Structure I
Amino acid sequence: MLYYHGNMSLLNRKFIAFMSSHTIPFFCRDMLTPLLRQTEHHEIFITPGHSFIEKEFMQILLEEKEPFIWVLARGIPDKLADSVENAVRENRILIVSPFPTDHVLITGHRAMLRNRWIIEISHKLIIGYINKYGSLNELIEDKSYTLLFK
């Protein structure tokens, strides 16, 4: 079962997953903006928006008014940031969670389930940075992807 808030029609598009490990040795926000130019008219980004770089990319999507799907590893909260609520009102975002609202904490297990689902439904996978000892590395071992930062 999926819980959602926002524009369900975004599920009818092809997804480009953007994910990243939590720890990243360096970062330049300007390196993320060109990703938006990689999408075709029928593709949108889907992201967990959890790690630092994923949050930055999500902020760019909000600023550029790009439609996207945000997948949570907890229930959808009642109160969202104003920028997210604006995107919901403008039908530019779909917030999805496999967890009911009473699951308020993000756990490693919930994050793993969320990430696995994102990887499985995505047509393309872009990884900002990958920690070779992290859980994301385990999930994508047999999936082709583009790596931004090495």
Structure II
Amino acid sequence: MSEERKRRKAARELAQAPRAPVNPKIVIALAIIAVLAAVFYVRYHRHAHKYDAFAKCLAQKQLKMYGAYWCPHCQEQKEKFDEAFKYVPYVECGIPGNPRGGETQECKDAGVRHFPTWKFPDGDVQERVLSVYELSQKSGCPLP
């Protein structure tokens, strides 16, 4: 018998071999995992982009946040926006490699003394973490 015939015979025998029944518990478990993964993805995706329009509105209204990479309150402020913070007009005042010891000239010229500092177009300055509600009220930008 040639090598090719042996392979074909083995393939036929394999195709005709009885298959093990599928365990319904495994199928149900996989379905539940798939549904949970889909729900998690959808919720995360919505949350990650929840404040995009709001942050873009703040930029249009010319608000500015001054902060420093080493400042824990600045991190807290950024977390309020989640992924949408990339649209917030942000000025980095910290000088890399010089924690708590240096400040950029732009921030000195703006009179920034504390972090975070929000500057509004009407001249108002807030030197603290602001809630998105407070930013909405002050800027006129609607929350989602």
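A short reminder: the numbers here are calculations on the coordinates, not readings from a lab. Note that this is a predicted model, so its numbers are computed, not measured. Cβ atoms are built from the backbone, for glycine too; each structure is taken alone.
Listed values, structure above:
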{"read-out": "For percent of Cα pairs over 19 Å apart, for residues 5-84 alone computed as 37, the structure of I, II it came from", "value": "I"}
{"read-out": "Ranking I, II by distance in nm of label points 7 Å out along Cα→Cβ at positions 13 and 133, the structure that comes out highest", "value": "II"}
{"read-out": "Winner on volume of the Cα convex hull per residue in Å³ once structures I, II are ranked, highest first", "value": "II"}
{"read-out": "Per relative contact order in percent (Cα under 8 Å, 6 or more apart), the highest-valued of structures I, II", "value": "I"}
{"read-out": "Of the structures I, II, the one that 7.9 was derived from, the read-out being distance in nm of label points 7 Å out along Cα→Cβ at positions 21 and 109", "value": "II"}
{"read-out": "Ranking I, II by mean projected area of the Cα convex hull in nm², for residues 53-124 alone, the structure that comes out highest", "value": "I"}
{"read-out": "Source structure (of I, II) for helix-only ellipticity at 222 nm (-39500 (n - 2.57) for each DSSP H run of 4 or more, over all residues; to 500), computed value -7500", "value": "I"}
